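Throughout, read-outs are computed from the coordinates displayed, never taken from laboratory work. Bear in mind that the values here come from a model prediction, so they are computed numbers and not experimental data. Cβ atoms are built from the backbone, for glycine too; each structure is taken alone.
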Structure P
Amino acid sequence: MADEAERLASLRLIRSPRIGPVTYRQLIARFGSAPAALDALPALALRGGGAAPSIADAATARRELAAVARLGARHVFLSDPDYPPLLAELENAPPALIVRGDIALLARPCVAMVGARNASAAACRFARQLAQGLGEAGATIVSGLARGIDTAAHHGSLASGTVGVIASGIDIAFPPENAELQEAVARQGLLIAEQPVGAEPLARHFPARNRIIAGLAQGTVVVEAAPRSGSLITARIAAEAGREVMAVPGSPLDPRAQGCNLLIREGATLVQDVHDILEMIRPIDPRAVRAPVAGFGAEPPDEPDAAGRSRIEDLLGPVAVPVDELIRQSGLPAAAVQLVLLELELAGRLERHAGGRVSLR
């Protein structure tokens with residue numbers, strides 16, 4: 001985005017309440033630019049049956065841009081040419097990332113490595129060796145700068161190329177004991193945050209962080225994980241995105257290995273050494289699979305009439321339903337259904353769920 005007005009409007013749109021990643025893409029798809037989308041928000045919300053939404057003001061957005069620049073970082077927007085192409089393939093890709101370091105590392109084949117925070121010494125050693133070997137083979141390691149396996153993966157790949165994705169603002173180190181490591185990752189590799197400067201690492205930010213880790217990589221390797229851990233969430237996101245999922249087997253007597261063993265039983269590739277991972281990572285150039293940002297320059301959809309809007313609202317309720325099912329049962333064009341859902345969301349009446357499902361609030 002060479003146009004600073006467009007960058008400012010994009011950030012205002014991203015930081016406005018009720019506008020998540022999916023909504024952002026749909027707004028840009030319909031109106032073609034962030035300034036036009038901002039202008040349209042009040043009318044869309046009113047048509048959805050709600051009051052005009054609050055919109056992040058320009059002064060706040062300018063302060064964020066300046067604060068990020070002072071930290072030696074910058075915003076990378078979804079339509080920027082250096083936005084990570086594999087991440088852009090996700091429907092809920094972050095509209096903007098805050099990055100500090102060498103973003104060119106993402107042009108290399110990327111492997112995500114995640115696992116238990118309370119990992120065993122043997123698992124940490126193995127993760128560090130895997131990361132080092134993959135780095136020597138030309139891969140970039142992506143992880144979340146958490147305790148345990150993440151820390152080991154970053155240490156193993158710091159010299160060759162590592163990417164840390166955090167759940168806080170780019171200026172906050174979490175956990176605190178990894179502050180020095182996080183700074184080293186930013187200086188020698190790449191540090192990525194989705195949350196604005198000053199944001200604390202709240203619980204709800206970690207699943208969002210995990211989708212970035214999985215989305216950046218061609219494959220995800222899990223090294224020790226409990227069955228209901230965040231690492232398995234990352235693996236599930238990777239699988240849903242069509243990426244490779246790999247796991248290191250462990251003793252059935254160790255609860256920390258149960259998640260990995262479960263993944264292998266469900267079809268994940270068993271990993272015993274670096275070569276097992278390299279065999280699964282397709283030698284593709286991520287720049288060749290640059291996903292188009294949905295709707296940039298697209299024609300706006302036809303407006304549904306009052307009967308069509310009523311039909312869609314009647315199909316909605318408190319139980320989440322797939323958007324595809326709404327399209328099928330309503331008999332309306334997909335673009336028309338998405339427009340009504342967008343209006344309802346901006347009016348504060350619609351909630352989006354994982355798996356492309358929606359419900360009324």
Structure Q
Amino acid sequence: MAIAKGYAAAAAKAPLAPFTFQRREPNDDDVVIAIRYCGICHSDIHMVDNGWGNSVFPLVPGHEIAGVVTAVGKNVTKFKPGDRVGVGCFVDSCTTCAQRDVDHEQYLPGLVLTYSGFEPGSTTPTYGGYSDSIVVKEGYVLAIPDNLPLDAAAPLLCAGITLYSPLRHWQAGPGKKVAIVGMGGLGHMGVKLAHAMGAEVTVLSQSLAKREDGLRLGASHYHATSDAATFTALAGQFDLIICTVSSAIDWNAYLGLLKLDGTFVVVGAPEQPVPVHAFSLIPHRRTLAGSMIGSIKETQEMLDFCGEHGIVADIETVAMADVNKAYERIAASDVRYRFVIDMATLA
């Protein structure tokens with residue numbers, strides 16, 4: 001087995017620290033990847049804190065992985081050494097199914113997470129992208145378009161697909177009014193993608209501090225949700241609202257912003273239950289929905305779309321040794337808009 005270096009949390013809420021571990025020997029259908037960059041997702045922080053109660057320790061986070069192929073198994077046909085590739089939130093799927101469902105695999109039993117999961121049929125943990133290398137089955141490796149820089153493309157593997165999937169599913173496009181709740185790592189990707197799809201985009205943020213950025217990235221309108229007048233002025237206006245925040249909000253007030261048959265989609269994952277009144281939904285046939293990343297097929301579609309439109313994340317690169325400081329800054333909303341770890345700094 002190959003020795004890998006990375007950073008891991010030894011227990012819930014523990015700081016990330018240097019960690020050496022073994023990657024499996026590549027199988028005939030595996031791709032070996034030298035990781036160049038890994039985005040820091042808010043989910044990484046939740047998992048390190050065991051906020052959802054399902055973390056596996058020691059935990060090497062990271063599922064926004066961009067790198068270069070260094071070796072392939074003899075049965076691999078899609079990739080060769082030197083190719084620019086990505087790995088997202090899962091590295092296997094449909095492991096309990098008779099046949100892989102390439103369109104809905106992210107929602108089905110048998111999903112193997114890139115980290116804090118287990119290798120199929122074993123008790124060996126999966127370790128993520130805060131490391132120098134990874135071994136992944138060919139069918140779960142993604143091609144990154146040549147015109148996209150690897151560092152800024154890395155967050156597309158989670159933040160990008162997390163917004164692209166609901167925007168596509170609920171048909172954001174010309175003639176549709178779309179609101180993005182939150183102007184952070186997820187939200188800024190939603191603005192870029194919805195604008196590129198042709199929708200009229202509004203940002204709903206706690207304050208107007210990031211208004212200039214929102215308009216620059218493609219929003220037509222930007223409103224502060226701390227102002228109660230916003231909810232009166234925008235009542236019944238939106239076909240689709242995508243909520244990227246994981247903090248507490250007034251869910252019923254936001255549902256009131258939807259048109260007849262409008263949909264409110266949750267992609268941020270609050271740790272507390274969501275309180276909703278039935279009559280926030282019933283009178284206008286509104287829908288409260290959820291969405292979780294995308295299939296490998298849809299993620300590749302998203303990457304190709306981003307390649308065509310020149311879309312990447314707005315990032316700040318950090319050294320691996322500064323990852324705990326980056327976590328603190330994320331908690332303080334002090335990043336515009338995604339931290340990306342430069343693996344060249346991994347000692």
With distance in nm of label points 7 Å out along Cα→Cβ at positions 34 and 130 derived from the coordinates and found to be 2.4, which of P, Q does the value describe?
Q
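Where does the value -5500 come from, among P, Q, when helix-only ellipticity at 222 nm (-39500 (n - 2.57) for each DSSP H run of 4 or more, over all residues; to 500) is the thing being computed?
Q
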Rg/Rh (Cα atoms, Kirkwood Rh) derived as 0.99 - corresponding label from P, Q
P
Check the numbers for mean count of other Cβ atoms within 10 Å over residues 114-121 across P, Q and tell me which is largest.
P
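For semi-axes √(5λ) of the Cα gyration tensor in Å, for residues 250-321 alone, the calculated result is 32, 18, 12, so let me know which of P, Q that is. Don't skip to the answer; put the middle values down first.
Values: P: 45, 26, 7; Q: 32, 18, 12.
Matching structure: Q.
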If you rank structures P, Q by mean count of other Cβ atoms within 10 Å over residues 10-17, which sits at the top with the largest value?
P
